[in-house]
Structure P
């Protein structure tokens, strides 16, 4: 084999291998392809951020001196955990007063019980009237109720000296320090409850119309952590000044601990619909509009289209084409602008 013949053989072999690698679908017979329909699921994407619904302030139930407070802002705490106690002369005086009331009402109940027993015996012997028996019974019931109320007041006073976390969450602010005197109703700290956080996203235009309560999706945190399944909990009926519609989402699992301020992307799974599929290289952008060249027996004509999402080397067309239409893919841009010089009108 001569050198020139060998070179020609190498070129033909390389071209043949290249065509095999490209595959039969990469080249359209005649330079056009037939539009196909495909059933697709709409994916609605937006930026999202974890925001607070409400915060829970922890206030002193009574006046006293702060003791044993050992929490810091940013610390995560569980519901019911003891955060500190109230002590001091005011607390001692209050507890002593409540205890004295219990002892006093206990003595009154003892007397009322004895009086009732005596009156009932005398009534059986016809030594007292029925009215006197009823009066003794009423006094006993009243004394019993007063003792129950006094015991409840004592228990409440004791419980109010212990500060417990009202919910599971994160300490946002701390307003007092150990040894500080606080008054009833004074704010001790502010807690961000875990169950009072949700994901907030804003959708615009047609996407906002497509979003509905209960729609499933997933939140993809910006820090690269695992996606979190979510669902739309609420769609705010009033649009923002920029036209966006706020949407609130919650995790579909109960064991998700949101972090306030965490950001990322939320992708909602919308309804399935039918869209046309064309190779991306068939699309032409002209004067801010997307077009294709439709191949017909009478030649090629321009057709404006509305684009959907891109899938690999294909693009979904939501409006402008029907299945079975043939669109030009080879040199589509050049053919589209073939008569540009005839259409261009230079200024005078």
Structure Q
């Protein structure tokens, strides 16, 4: 008999660098929308994932608080959603160990992100944590019996692994305990690309600050970056088919569409035949109007780090209350003895 799981959304962002426009359009904006759909929402700053590569401890603490400020400034209400940092709930690491024993080395070795991050490097010099990252991600999700996870295309393979781990656990122990989580991939700009190279994802690790819009950028910086964004000499076409083999143009159209809550087709209907001399200033003005209030609120929140820590602590307590019974049952299923004291 199939178990019925309470609908619950879980997702997270790594606080290993400043939040970007890609984080906002690909994640935060959608997180806020999901919060308004009446389903329980749990959002996590995955600081355990961050240390799969070395982090300066003080900088990691600052970035975790800054990411929390970004979530709240973007519209996440800590009273309506659960917002916390991963390391405050021990169950993430505990369930990850169980999943390390369920998952297989071959599964991990096939992960595209592992291959990308070790390309041209000595893979044996990388941390075990980086290799096992997807197992911890599976624990993040399944610790709360999350039924849906908003993810970008680049994380879809990891979510498929989460499903594989859940299926194997259920099969190995002859239970119907973990849900088979569904990915939620939607929106015009679920994958925001670099402003300097439309074939690469916008990334906080890119050496060029001109490649991205940071949520801490001021209005002048945002406008300047869009005006200098790489484009081509052709005007905008009438249809999406006309953007084929024009990655920079397609990226800017997608960004405009996501910021304006329009379809890319509607953007092209407004700007068909116009050059980037007209389109980029309009995009810059739209971005400034949408992002400046978020930047200002982040700055206000960061002036009181103790309040951010209190908010994250309260969120961790609420998350732990959901996680503990699920973890206890998972340990019982696997044969662990837990004191009832």
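Just so you know, all these numbers are worked out from the coordinates, no wet-lab data involved. Quantities reported herein were computed from a predicted structural model and do not represent experimental measurements. Cβ atoms are built from the backbone, for glycine too; each structure is taken alone.
When distance in nm of label points 7 Å out along Cα→Cβ at positions 99 and 315 is computed for each of P, Q, the one that comes out at 1.9 is Q. Computing helix-only ellipticity at 222 nm (-39500 (n - 2.57) for each DSSP H run of 4 or more, over all residues; to 500) across structures P, Q gives -10000 for structure P. One of P, Q was used to compute distance in nm of label points 7 Å out along Cα→Cβ at positions 43 and 211, and the answer was 2.6. Which one was it? Among P, Q, the structure yielding 2.6 for distance in nm of label points 7 Å out along Cα→Cβ at positions 43 and 211 is Q. Here mean count of other Cβ atoms within 10 Å over residues 283-290 has been calculated and equals 12.6, so which of P, Q was it run on? Traced to structure P. Source structure of the calculated read-out (Rg/Rh (Cα atoms, Kirkwood Rh), 1.37) within P, Q: P. Please state which of the structures P, Q yields 2.9 when distance in nm of label points 7 Å out along Cα→Cβ at positions 35 and 163 is computed from it. Attributed to the structure labelled Q.
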